[in-house]
Structure P
């Protein structure tokens, strides 16, 4: 079973690059570009690792 990783960052290019690297290593990767949806997603899913940007517009990683 593949490990699930969530990447949350408002820098879409960073998310795409990280996702490609991690997917090539065999991980299942999901991305979000806005922090607002993160809380709902975390309640509905289980992740092995979350990369979370601390400085995002709207809601920061600290608030999440």
Structure Q
């Protein structure tokens, strides 16, 4: 995603969408069934704020044994 598109998203949508998701997540934490949904929602807040996908790369090195 181009940087200018992400900046426009943040300025027009992200700055109010992320706090709404945060409040919704806390409200979901009130119920036992809503807790997993709340954690999934909390994990998506950075993407909703800036449209930047999570970049997690794991590398496992094995030095023989």
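Tabulated data
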{"read-out": "Origin of the value -0.84, -0.99, -1.06, where log10 I(q)/I(0) by the Debye sum over Cα atoms at q = 0.21, 0.25, 0.27 Å⁻¹ was derived from one of P, Q", "value": "Q"}
{"read-out": "helix-only ellipticity at 222 nm (-39500 (n - 2.57) for each DSSP H run of 4 or more, over all residues; to 500) from the coordinates reads -18500; which among P, Q", "value": "Q"}
{"read-out": "Among P, Q, which structure scores highest (criterion: mean count of other Cβ atoms within 10 Å over residues 20-27)", "value": "Q"}
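A short reminder: the numbers here are calculations on the coordinates, not readings from a lab. The shown structure was predicted, so the numbers you read here are calculated from the model rather than taken from an experiment. Cβ atoms are built from the backbone, for glycine too; each structure is taken alone.
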